[in-house]
1. I have 22.1 for mean count of other Cβ atoms within 10 Å over residues 277-284, calculated from one of the structures I, II. Which structure is it?
2. Taking distance in nm of label points 7 Å out along Cα→Cβ at positions 37 and 333 for each of I, II, which is largest?
3. Thinking of I, II, which structure, once relative contact order in percent (Cα under 8 Å, 6 or more apart) is computed, gives back 22?
4. For semi-axes √(5λ) of the Cα gyration tensor in Å, for residues 61-140 alone, the calculated result is 42, 16, 10, so let me know which of I, II that is.
5. Taking helix-only ellipticity at 222 nm (-39500 (n - 2.57) for each DSSP H run of 4 or more, over all residues; to 500) from the coordinates of each of I, II, which one would give -10000?
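Only the coordinates and a few stated rules stand behind these numbers; no lab work does. All values reported here derive from a predicted model rather than from experimental measurement. Cβ atoms are built from the backbone, for glycine too; each structure is taken alone.
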Structure I
Amino acid sequence: MKIAKIETFLISGFLIIRITDENGIQGVGESCYWSYPKATLETLEVFKNELIGMEARNINHIWDIKGKRLDAPVWDLLGGKVRTKVRAIALGINGNSPDEFAESAQKIKDQGFTALKVTPMPKNWPEYTYSKLLKISTDIVDAIRNQVGWDFDIGIEIHRNMKPAEAIVFCKEIEKYKPYFIEDPIVPDSVLSMAKVSEKINLPLAVGERNVGVWEFKEYAEIVKPAFFKPDIAVAGGITGVKKISHIAESHHIKISPHNFQGPIATAACIALGVSSSAWDVQESIDEHLPPRRDITDEIIEIRDGWYYPSDKPGLGVNFNEDSVSKHPFVQVNYPPEIKDDGSIAIN
């Protein structure tokens, strides 16, 4: 049962891969280098011919095909369920003032979510002085907590926008609001620098969305000692790669809360892992009922009252909708760097 064909598709800003074996069984996957799917596509195009002709059953990255061939959900192939559903942590909270952030958070709570993740900074944050930025960021967290109450979890993402000293002071300021985690307070380029931050803050640290291999996560587990890993399944080796990362996490009492700003195929893969991994915790959630995400697959993983429910269908439980290619042509996203008053780049 060999691999017969490998196809790649760009839909809006998403990269979809479809593999067909010689019996006509098709499996889908999603891969990306965040805002640069064409870079990933070129890599796939270069080596896909080396994969054609290989035995599909012996390559443990093709989980969707294996599930469809065996008429079993991927979560079943991974060992079965350790939980029946996965709690969602909502994304998309924003604003330019504490009141606007609080209003956005309330809308999330009204939809049934019990957790959200937010970057508590106004859009023009590079224009702020150090003390003013720390104050408004703290005020935003305060406003959100007062709005949603205490029976609700708030994840804080700094998005690598602070230096170590700034991050340490900010974490001290927001301790009383009991954030669920503080994510990427500094750039993840140095394990040692992140470890120093980890040693000096009294909040659960979340890291890993930009890391790609088990060895990097092993070093983070042993040196940084975070509370959460945030692997991106479309970057960190797919189901097989994140499955290995989950084992590292479990052995170090670290929870998995995967980064997921991708499409519905990546979400389906995350939920298959989520219900079968003891280390899994909250699943990042963005509204997939809206185009272009909703048009990529025939259906999406069910989310109800802030919880994801796994599909019982074979494979990942979703099928690629090829019509989405013409419906949503590729658009290269452009995120120019934010600039400080002195002309330097603000984002670290």
Structure II
Amino acid sequence: MKAIHGRVLVFLCLIAALGQTAIGQTDSLLRIRRGGKYGFIDTHGRIVIPPKFYWAWAFEDGRALVYSCGKYGFIDAKGTFAVPARFDAASMFFRNSLAGVQVGKHWGYIDKAGELVIPPRFDRVRDFSADGLAPVEIEGKWGYIDKHGTFAIPAMFSGAGGFSEGMAPVQSEQGGQWGFIDEHGLYISQARFDAACEFSEQRACIERNGKWGYIDQSGKIVILPQFQLPAGDFSEGLAVVVVGYKYGFINRTGKMVIAPRFDLAYSFSQGVAVVSANRKTGFIDRLGRWVSPPHIGDLDFLDGGFVAVVDQTDGKTGDEWGYMRRDGRFIWRASIAEAPTHEMWPVVGFEETQKQTEIQKSCHVDPA
């Protein structure tokens, strides 16, 4: 669900990071929090990286973003700094072996060893796609660079999303309409949408007059705008959509194959999807049937293919929090006070004096 739209971008980045992790993926170390520090467990619930970081994000491709002494770095699966914490901000993940990092006011890119391969000179950056291009902003305009930092498409757009399946959504002018370009910067679909998503399975969601639908790779609207909120990416032939503020699933022709009856839903992966309805959370199959009895509790987020659930079995709201497998069994339980935060930047919102105190508290040095 990678819609590009000013009002929803931050929310969607968070959902994309946490909600679309492949279920059962092998790179599955899961965040935990104990005594105010972050660590990681494996898929059996065993602590493999003791809680020692002030803040940490999810693992992907053997790296996890962490915060220490007011700077960001990346650790490996042993909890050792693969990239020392020396950046003012950083992308959540490495994509195409590169991650965006901020040094002072500008952004560049590092490789997985922490080497600056593209020097910081951009105002904002986004992830590299599999196509080898990344959207970057410089002097108020967006363009696309290659992995050498050279502009492949000049900075001439007011907004830009990533390339997927050979196309990318772009905004022609500030506050203007969105269209789609190819890897040469030529319009495949002219700017005529209020918002747009990246392509998945030959479909891209688009917004018109507050409703969401889908286009195909020729730019033709193949599913009429009719859904609320940004529609989801297609995965395994199905996409999450919202009707009447309930989540359901459509196929690539737009037919509703799982009725909208859920309070929250994530994309299908390996034949199942995580959903929540009436404070019951669990996994469903492609027919909308529960794979295992749902758990009584609110869906928190999806991390490494495991559902994070706020447990309410005894009627006390927010009593426990934990990770649940697709068979309904928990591998980890803890007090809700020890749940990992959803906030991506750990000291945002603090007063300056308190911020400095928190930064010092965040410092972590491994014993020699």
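1. Numbers: I: 22.1; II: 19.5.
The read-out comes from structure I.
2. On the way: I: 1.0; II: 2.6.
That would be structure II.
3. On the way: I: 22; II: 12.
This figure was derived from I.
4. Details: I: 42, 16, 10; II: 20, 15, 9.
Checking each candidate, the match is I.
5. On the way: I: -10000; II: -1500.
Here the read-out was taken from I.
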